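Taken together, the values in this text are just the output of simple stated rules run on the coordinates, not laboratory data. None of these values were measured; they are calculated from a predicted model. Cβ atoms are built from the backbone, for glycine too; each structure is taken alone.
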Structure I
Amino acid sequence: MNSSEVLDVAREAIWLVLQISGPIMIVGLVVGLAIALLQALTQVQEMTLVFVPKIIAIFVALLVFMPLMGALLGGFMTHIADRVSAM
């Protein structure tokens, strides 16, 4: 395996990490912004108010996106196994 193939695999792995973590991060961002807006409108500045809804939303998002994550990881593993067997 030469350096260009290693860079290709690394680029694909980084793209895979972004694809897997992106939806979860977006859910956390949206819930965090919604709670921050709610706190700003009601002037309730309780620090623990942010954590519980965000944790629940991220957990639900993980459950919802788990099949997508598994399919992406399975496809990447198949691709890597094909590359290894072709050597």
Structure II
Amino acid sequence: MTELIVGRVLSVDDHPGARAPSYLLRVDLGGRGEREAQMEPGEYTKDELVGTLVVVSLDDEAIVLAARSHGGPKLVRPDGDVEPGTLVA
């Protein structure tokens, strides 16, 4: 079963070998440690993502959740400060 977890972005790099432009993020998931997660960059720069809270879908691979919009993907994230590792219900 897929879990949704809040994480804090520690670093962002271009995703090597991806078919479409994407970022590879290092995300702090609190007590679950750190994981790599991928996301479409949209209008987000690498620098603005570092330190940001995001919602990560944990399954076989970790994926940062975003809503598709006419202006590109928009991150799904908490509207306040939440501890990394918090489950999204």
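A value of 0.00 was computed for FRET efficiency 1/(1 + (r/R0)^6) of positions 43 and 75 (r between Cβ atoms, R0 = 25 Å, to 0.05); which of I, II is the source structure? Please report the intermediate quantities before stating the final value.
On the way: I: 0.00; II: 1.00.
That value comes from structure I.
Using Rg and Dmax of the Cα atoms in Å as the calculated read-out, with 12.1, 36 as its value, let me know the right label among I, II.
Working: I: 19.0, 62; II: 12.1, 36.
Value 12.1, 36 for Rg and Dmax of the Cα atoms in Å corresponds to II out of I, II.
Ranked by distance in nm of label points 7 Å out along Cα→Cβ at positions 3 and 27, structures I, II are led by I, which has the greatest value. Computing helix-only ellipticity at 222 nm (-39500 (n - 2.57) for each DSSP H run of 4 or more, over all residues; to 500) across structures I, II gives -33500 for structure I.
Quick check on the output: 41 is relative contact order in percent (Cα under 8 Å, 6 or more apart), derived from one of I, II. Which one produced it? List each step's numbers first, then the result.
Working: I: 41; II: 37.
Matching structure: I.
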